Structure 1
Amino acid sequence: MKYPNEVQQEILHKLLNISSKTEIGIKYNFNAIKNYQDFKNRLPIVSYEDIFDQVERCRNGEQNIFWPEPIKWFAKSSGTTNAKSKFIPVSAEALEDCHYKAGKDMLSLYFNNNESAQMFTGKCLRLGGSRELYRNTNSYFGDLSAIIIDNLPFWAELSSTPSQKVSLMSEWESKMKAIIEESINENVTSLAGVPSWMLVLLQNVLKETKKETIYDIWPSIEVYFHGGVSFQPYKSQFKKLFHNNLNYYEIYNASEGFFAIQDMNNSEDLLLMLDYGIFYEFIPVPLNEKTNEIDAIIPLSQVQLKKNYAIVITTNAGLWRYKIGDTVKFTSLNPYRIKITGRTKNYINAFGEELMVENADAAITKAAKKMNVEILDYTAGPVFMKNNNKGKHEWIIEFNKPPNDIDRFACLLDQFLKNENSDYEAKRYKDFAISMPKIKIAEKGLFYKWLKSKNKLGGQNKVPRLSNDRLLLDELKKIKN
């Protein structure tokens with residue numbers, strides 16, 4: 001927090017020095033890189049497709065390609081909008097100096113802000129990935145959460161529930177029953193997991209025990225550490241379950257690394273963690289038509305408040321100038337705090353409206369609150385112009401209980417979207433480019449069925465909120481039919 005830019009420069013030089021004799025270090029002559037400008041000019045910005053061959057070679061046993069220490073773990077991820085599996089390298093350094101260090105920092109920040117916390121008098125109910133770890137010829141792969149759980153130090157395992165065996169079960173519905181069975185009689189004092197799946201688990205716990213509230217089962221529960229998806233659409237449901245007595249702490253982690261932690265009570269801002277072996281760069285979103293990524297990319301020291309940026313990372317697992325696909329904006333520059341605004345592929349810009357997930361989450365939450373309804377899940381995409389018909393957005397929304405006037409809900413959603421996004425407001429002005437959004441009420445369990453059909457139940461799997469095409473909308477309609 002005190003010397004952020006100096007720490008980042010230190011990280012960059014350390015990563016370059018350590019990796020100078022790797023295949024990539026020799027190719028780009030890391031020894032000749034003296035400063036950030038050299039680094040920027042010498043190395044390309046890459047996506048997973050660009051490094052696929054290197055990763056496959058490493059998975060098949062070759063080493064010293066992009067990181068000097070042997071890598072045997074790979075976090076399997078399909079990404080939010082890409083069905084093709086990605087295998088993200090996870091080094092011993094990334095586990096120890098990034099993921100586990102972040103876990104300790106997360107707990108330290110929470111206790112620093114809540115001196116009377118009693119969290120360690122009980123156990124943390126963790127909800128990890130739904131896949132087991134699979135052995136390849138020369139490597140292991142699985143959900144990042146499964147890799148982390150499999151390598152946890154004994155003290156962390158002792159303070160967690162369910163057991164490692166249950167946590168690593170592959171079949172989600174059987175796993176749900178096993179988690180409840182193992183955890184029901186434990187003294188659970190904290191929760192950790194993705195909001196959408198944690199909500200499903202807690203509702204099943206109440207159903208199984210026939211209790212009124214979670215406190216009837218776990219009276220000492222005090223904090224929920226959450227991440228993976230925006231908490232906004234789920235907040236009201238958690239508050240109802242816990243009667244506003246729970247502390248909420250957001251984290252921002254991914255297969256590629258652990259990036260940020262909420263460092264203040266009752267805050268929506270996340271402190272960017274700068275000493276986890278990750279060097280950050282940022283590309284403004286959207287890019288000016290006359291500017292390319294290479295010219296536009298900037299280091300942390302040059303970011304500005306309230307602007308959208310795509311994150312590019314260089315890590316202690318051998319990812320070099322890698323686009324992770326997330327977008328953020330800075331809410332503070334001293335210290336550096338961020339909000340996650342969406343995915344680079346997870347937006348709607350079919351008509352120049354540049355609608356980001358952040359806008360959609362805020363608008364739908366406000367519309368739901370206004371009409372006193374709860375959103376279970378949703379997605380939206382474009383309806384393209386045809387003949388004389390203007391384009392619009394189509395929303396498929398699963399409600400806990402649908403609003404009694406869906407047209408009024410559509411009007412409220414439309415108005416709140418205009419309030420959140422000036423580009424959307426301009427395109428909606430007098431139906432200039434796009435007309436009123438079209439709302440489809442999803443039958444109960446539709447999104448669950450879609451995730452199940454994709455073998456994506458549990459863990460960090462989620463429904464893409466926004467798409468710039470109609471593929472997901474059409475898939476959901478087929479399931480419904």
Structure 2
Amino acid sequence: MTSTISSHKRLFTFASCLGIILVQLDVSIVNVGLQSLQEAYNASVSDLEWVINAYALVFAALMLSSGSVVDRLGSKKTYIIGVFIFIFSSVFCAIVTSIYWLDIMRAIQGVGAALLLPSSLTLLRQYFSNSSERTSAIAMWASSGALALVAGPIIGGALIKYLGWKSIFLINFPLGIFSIAIIYWLAKAGEVSPKNINYISQILIASGLAFLTFTLTEAGQFGWASPLIITTLAVGSLMLIAYMKRDRKANNPVISHEVISNTLITSAVVVGFLCNLVFYGAVFIFSIFFQNKLHLTALETGVAFMPMMALTALVNFCSKWFVNWLPVRTLSLIGSVTSLVGFSMVMMVSSDWGATQLFIPMILLGSGTSFAMPVMTNLVLGQATNQSAGSASALFNCARQMGGVTGVAIFGLILSSSGTEDMTGGLRMVSLTASVITVIWLIVGFRKLPAQKLHQLG
């Protein structure tokens with residue numbers, strides 16, 4: 001009987017982890033496929049940014065709403081709906097005939113991802129009542145995402161080489177169907193809250209984030225002085241201000257007041273945002289650099305990413321021990337310093353460097369974020385109550401995804417401004433910017449995160 005229970009727990013953990021695997025695999029596979037998409041649709045750098053950001057923006061913006069959906073429908077139902085949306089939109093990504101329809105399908109993928117990711121994390125929190133088992137399961141969840149990032153470039157490169165770029169989307173279908181079957185079988189119904197969804201606040205924040213992302217993505221093409229860019233920047237900012245004022249007074253806020261008032265949760269959210277900004281922004285730029293500057297194929301680009309992604313996955317996997325050995329603040333500081341060293345090394349890149357010279361700095365900047373992210377995830381969920389777990393998970397994952405969106409937009413803008421003729425100089429400028437942001441992460445971690453170990457916190 002005990003053996004059966006243990007096998008069910010392992011199977012449930014694996015099925016829940018498939019949620020983040022689907023999300024992360026899609027990110028890394030599509031990054032490797034950027035050159036193929038550029039050739040298939042005659043796309044510009046801005047077009048490629050939207051292939052990444054159409055997905056990530058909707059994902060991030062709706063992540064906040066998904067917290068309310070999880071609380072209202074339950075994590076099991078929300079997860080299954082999210083996976084269905086994700087895998088069927090993935091199929092349509094493979095059959096559309098224009099870059100604009102691809103962007104639309106990528107946005108719909110983001111809807112599915114916004115539902116399935118926080119609910120997968122909430123499923124683990126509700127299924128494992130034992131704190132030690134829950135910590136191990138969450139560490140496995142985080143490392144699964146990192147493993148997907150490792151496997152994604154190689155899988156994507158191989159699929160593109162032998163089956164064409166459309167196959168990088170079709171792979172999501174069998175993985176999603178398997179995950180749905182297991183969760184439907186083993187997951188508990190979970191607690192359900194009858195609270196209403198605050199549609200106006202959610203429209204305000206989603207629209208505000210969309211306008212600001214458009215501003216960052218298209219500023220390189222239109223210029224910061226363009227009336228269009230000035231207008232979208234102003235409208236996006238006003239919408240976010242209106243959202244914050246409205247949500248602060250609402251009886252059914254998008255993010256519960258209990259979560260917002262917890263300084264440990266909000267500090268972890270800020271660190272998560274900064275970590276993903278530098279990490280995913282760097283992955284996007286390196287993908288373009290490898291294929292456009294070094295002229296590597298998709299498969300060769302995947303191989304070039306292997307050392308970075310492998311060490312990222314290893315550090316994530318070891319996080320279940322790190323959180324017991326080291327204080328929260330220490331782990332964040334180790335991560336920020338490691339990433340800072342990596343970006344500092346990239347600043348020394350010269351025109352005669354190949355992919356191998358970038359392996360060590362890429363390993364450092366990748367593994368640095370992995371020291372901080374798992375403990376931030378555990379800190380957020382450990383501080384949240386059962387009633388606010390969905391809201392806390394949604395806020396944290398929204399911040400992470402918006403970090404990635406912001407990183408791709410800012411770093412893409414810097415690279416575009418440098419021009420394709422000076423891509424090496426553009427990479428140096430990206431690394432300098434990333435170094436400054438990493439220093440901000442270091443300062444936030446030192447000043448705001450607790451000096452206690454995770455299990456010592458109430």
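Every number in this text was worked out from the coordinates using simple rules, so none of it is lab data. Treat the numbers as computed from the prediction; the structure is a model and nothing was measured. Cβ atoms are built from the backbone, for glycine too; each structure is taken alone.
General remarks:
- For 3.4 (distance in nm of label points 7 Å out along Cα→Cβ at positions 18 and 50, calculated) the corresponding structure among 1, 2: 2
- Comparison of 1, 2 by Kirkwood radius over Cα pairs in Å, for residues 266-345 alone - largest value held by: 2
- Origin of the derived value 3.1 (distance in nm of label points 7 Å out along Cα→Cβ at positions 74 and 186; candidates 1, 2): 1
- Here relative contact order in percent (Cα under 8 Å, 6 or more apart) was derived from just one of the structures 1, 2, and that gives 25; the source is 2.
- Read-out mean projected area of the Cα convex hull in nm², computed value 20.2, structure in 1, 2: 2
- Source structure (of 1, 2) for P(r) over Cα pairs in 5 Å bins from 0, in percent, for residues 178-233 alone, computed value 4, 18, 28, 29, 15, 6, 0: 1
- When distance in nm of label points 7 Å out along Cα→Cβ at positions 42 and 250 is computed across structures 1, 2, the figure 3.7 traces back to 1.
- Label whose coordinates, when helix-only ellipticity at 222 nm (-39500 (n - 2.57) for each DSSP H run of 4 or more, over all residues; to 500) is calculated, return -10000 (choices 1, 2): 1
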